[in-house]
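Student: Take a look at the structures listed below.
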Structure 1
Amino acid sequence: MKKFAFLFLVLIFQLNYGQKFKDFDSKITHAKAPTTEGCLEAYFGQVPADVFTPACLGREEEITASVMYSSYSYVNVTEGVEYLFITYLQNTNLTTTFITISDEAGTTVYASGYDTVKWTPTKNETVRFYVHGDNQCGRTNGFVKKYIRCGDVPPEPTYGCDQSYDGPFFAGLSVSSEVDYWTADDFFVPKDADAFKLKSLKYLLLPMAEAEDFASFTVEIRKDNNNSPGEVIASYENLIATETTQHTEDFIDYYPTFWSTLTIPNGGLEIPVNKDENTRYWVALQVTSKTGQNIFLTVFHRNGWLTAPSFQKLDGSWMTTTYQEDPGLEGIWSFDSDCSLLGVNDTETEKISIYPNPVKDFLYISTKKQIKDISILSISGQKLLSFAQPKNQQVNVSSLSPGTYLVNVKLENGNMQAFKMIKK
């Protein structure tokens, strides 16, 4: 019961149903450039009392949900990692917030600016994150929310015949039939396809039973309704997973997660192709537990992608997973389809694979396209290795310690794909 309550709180925190999504990426784009002039006054002192250490998973992390102006927070930072310090207005008549980043003693200004400030430290240290109403540094009535972001976000998927959504998961959305919850994610039928048949789906699931606990699955394919789940065009009940395997990564280092593959009956679902534009559809999932316990779809943090964020159906209504400070959550899932693209001489040229996996010394990338660069990241999103136009489509990863890593492959045409790599 305690475990269920904990994950339910995680779920509710992430959804925050009543609030509207603000255009976060636009806010970053239009942020003023950092300066070295700032405000070091702090009438209200340090808030919160603890030092905040970001996880750096490429998502916004809350330092405090409410703090008065003319105060500061302590944040631990790492050399060479780019940080984005973020504020959101709360209970104030102001339109902006002035940010100052300083050393631990509050004597040297490192960077400052309005609303969002990007800054990369040159050493490991603890810094002060000040907030003021403006650059005049005086006391101002009102409250502000403080967030921080660091680490690489997963690359945006290529919306082709097969689509995958994968990243470092940190929360879950319930798909449990016991409480009649659904989770839906969108995909695109490409306009340059001569046909499209959805064949199979693969989900990364988190069962509260701490073991494989999937009795059956229900899947709905829905039309789009203004970037949200719409009318059902196909429904499949009592599906049994054709394959279930335990993932190498657990949730919060304790709860096991499982990949489950579902095959669409009758050879797959034919979906019409709109030759004028890529067409958005939705796939909704509900899972029945063998033991009557809750089951969650693992999710990660997305940032301004073409795909819409996940939706969850609660009490018969679909609700988005975005809120004021958050561009939304994306379920970890993928699908395979039969879909040949018009105007492409060889559809195999866009396919990318890596081998061997697990790898000891040299990782090879198989693709018929020109590779622009390859990045190796930790599971937390920290970039560890980078290779520009690798020779012979291979990279040396022998310097990495044994463990699981993310591999981002970017082609010269701009398309990107992400893979998980196990280093022996």
Structure 2
Amino acid sequence: MIDLCSQESSPLLSIDAALARIKAAIHPVAGSEQVVLKKALGRVLSQSVYSPVNIPQDRNSAMDGYALSSDDINREQPFTLSLAGTSWAGRPFAGQLQPGQCIRVFTGAVLPAQADSVIMQEQVRADGQTIHFPANLPARQNIREIGEDIMQGNLLCSHPRKLNAIDIGLLASAGIYELTVKRPVRIAFFSTGDELTALGQPLQPGKIYDSNRYALSGLLTDAGHSVTDMGVIADNKQLLENSFITAAKNHDVIITTGGASVGEADYVKEILARCGEVNFWKIASKPGKPLAFGKIGSCYFFGLPGNPVSVIVIYQHIVAPALKQLSGAPDTKPLRLTATCTTALKKAPGRQEFQRGILTQDENGEFFVASSGNQGSNILSSFSRANCYIILPTECDGVQAGDKVSVEPIASSTL
């Protein structure tokens, strides 16, 4: 079987080569801004953040129980201590712990300097002000030391980290209120095509609903993006060129869908060459071969195919890494696993394929994957059922049931 779509006058650019060319062409956006911590989720740090305090700032109890000094007891025998008071979280014990005494403590409560052990409340018996302890209790346990998590002046989060929810919690624990982050990447996107119909309108013969803009809108949802939806632009050369030029003046990136192929009404590459520059056009990917990448002035341009599956695949594997680089965030590689394929897969050599699959794991931890259905680039239903890509290399000529394949879990933002 031959991949007829790959019979080109010159070899198609591989996905890795396309990514390398994009990486060489793109420079992170300049400019930073101050944001409060509540608004910092998903933003990229412009400056590393160091802790102004010790975390924790006081020695405190790791659980509810009784605090004592192990120096004035014989732990090999049962013993009793008198209760000197209580240390609550936020309300420390005000006195000093004397020999023969203990205090009641609760999780997070500050410990007196003399205490070096906290005994779980379940291990003791209280009789009024007398506390009975069993023999052979381990000493020096259940205490959180000053700076045990982070010492004052130590690094909390390094630039250019993209902050996640755990980072936000860590920064809050150090009292960080405001941060310096990279400014958002300004992105304009629109669909092209006379066949597109807006949602809520009846479909006329030959027309389809514009699903690509809705998929892209979801994919582009990111705190580090400032996104402009420019709607649908008709297949009109002058109108398209005007839209390209207008969008390029106020944005860092333009993303279009449709019009990047070789049909008579596919004008994207021609217009991009006229008002800007084409870095490459067409890559060895299935789906998603007709991809145009270039620049209009200082604005980067991605012309995606019109088929909806191609839009999502190329966005995730080509555009998303580029936007990450543009935002200044560090590069990360997608997680890939090896799984046993339980269904036969058709493929012709010539292009790397991203087939949609359903990944499962058995009770022994082994991974299995099956096709999610029809692999046509217009079939969104099989994409909706999928939870992974089955990555088939360029030279692969098909997969038999039982073969090992490489799979890539689909990003959670897509599911």
Structure 3
Amino acid sequence: MYDHILIRYGEIGLKGKNQMRFIKKLIKDLKFKVKREYGDKVQTSFEKGRIFISLNGDSPEKYYSILKKVFGIVSFSPVIKTGTNFDEISETIMNEIESLENLPSTFKVVTRRADKNYPMKSPEISREIGAHVLRRFPEIKVDIHNPEMEIFVEIRQDFSYIYTKKEQGAGGMPVNSAGRGLLLLSGGIDSPVAGYLAARKGIELSGIHFFSYPYTSQRARDKVVELSKILSEYKGNFYVHMVPFTEIQEEIAKKCEESYWITIMRRFMFRISERVAADNECLALVTGESVGQVASQTLYSMATINQVINIPVLRPLVTMDKEEIIKMAKEIGTYETSIEPYEDCCTAFLPREPKTKPQIFLAEEYEEALDIEGLVERAVKNIEVLKITGDQENDLGLF
């Protein structure tokens, strides 16, 4: 009997005069994902505070998996659209209950009036509908605290909407509503979660990954591509820049103090990332760092690594502990891929005792033995760019 899906948004509603710009971005992202999944268009409409999808005979469940991955949607419900006459609303609810395979033992009616000129107030509507239900179905009881079924009524100016369930969405802000960012994607547990959280706030992400063939394998590269495909399910097209990092790591290992290897490697990663970010109009880098998790993620290390760039660095996980990050990785679907046992470039050149309190002046002193500009230039020149869309991977050639 459902003929529409009612979509609710959260933070977008606080945007004042800019609200419609964000709503249009949300609808555009929704239509893109439906077309990518099914190859057809979806009909949407907007009424103040709500977005609606016309089902046109489709089952609402067809769209559930997509709607749960559209940033900006707080929740959604399959609804029956009817008129605003009270008797029509009541009869629609009676028909809906009669269509159930198993009647609930308890119920509750919740009414919301978007049209404040409606002749009955919300509590009165709920009481009257509840009385109709009790008369028609005497075996069902009212329970306002823990009902088995909640009946929701939304009365708007021209139509009313009836529904009995709410599905949770991803929340946040629509894709590409807050500028561009470049995600340092390692292939571990943390960075995909950081990317998800950044995208959830409306940041349009591209990715950058550093690999060190033959120290890292093709399987390690494939792992990053799979993680990128999962992220693209939430944010749409995802461009990943694959950076050859072998020469830089070998030079660092030959010419620099071992305890500073990770610090100097990260400084090079940030230098290269800043170059790529500038060419892609990205306003910030995004990393999966969490304070104190490993040697390169102490505040001392972060300060020493940040010193080589002028672009902001966003760290969405900075205060989260590992268990929180793992829980979120499982929820968004990246965990099983992240724990596949294929090493990234950092673990391939891991010092025996990495420095946890590196000093900027010492990092600079050790780097004097390196051709910084030449190493960065050659790495950037040989970057391979991949375009990830859903489960599709396209090699766009050299950067």
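Read-outs throughout are calculated quantities, based only on the coordinates presented, and are distinct from any laboratory measurement. Everything numeric here is computed off the predicted structure, so don't read it as measured data. Cβ atoms are built from the backbone, for glycine too; each structure is taken alone.
Student: Upon calculation of distance in nm of label points 7 Å out along Cα→Cβ at positions 48 and 96 from the atomic coordinates, which of the structures 1, 2, 3 produces 2.3?
Tutor: Numbers: 1: 3.0; 2: 4.2; 3: 2.3.
Answer for the origin of the read-out: 3.
Student: For helix-only ellipticity at 222 nm (-39500 (n - 2.57) for each DSSP H run of 4 or more, over all residues; to 500), the calculated result is -12000, so let me know which of 1, 2, 3 that is.
Tutor: Label of the source structure: 3.
Student: Here distance in nm of label points 7 Å out along Cα→Cβ at positions 272 and 304 has been calculated and equals 3.4, so which of 1, 2, 3 was it run on?
Tutor: Values: 1: 3.4; 2: 1.4; 3: 2.0.
This figure was derived from 1.
Student: If we compute FRET efficiency 1/(1 + (r/R0)^6) of positions 72 and 192 (r between Cβ atoms, R0 = 41 Å, to 0.05) for structures 1, 2, 3, which one ends up with the highest value?
Tutor: Working: 1: 0.20; 2: 0.00; 3: 1.00.
Ranking 1, 2, 3 on FRET efficiency 1/(1 + (r/R0)^6) of positions 72 and 192 (r between Cβ atoms, R0 = 41 Å, to 0.05), first place is 3.
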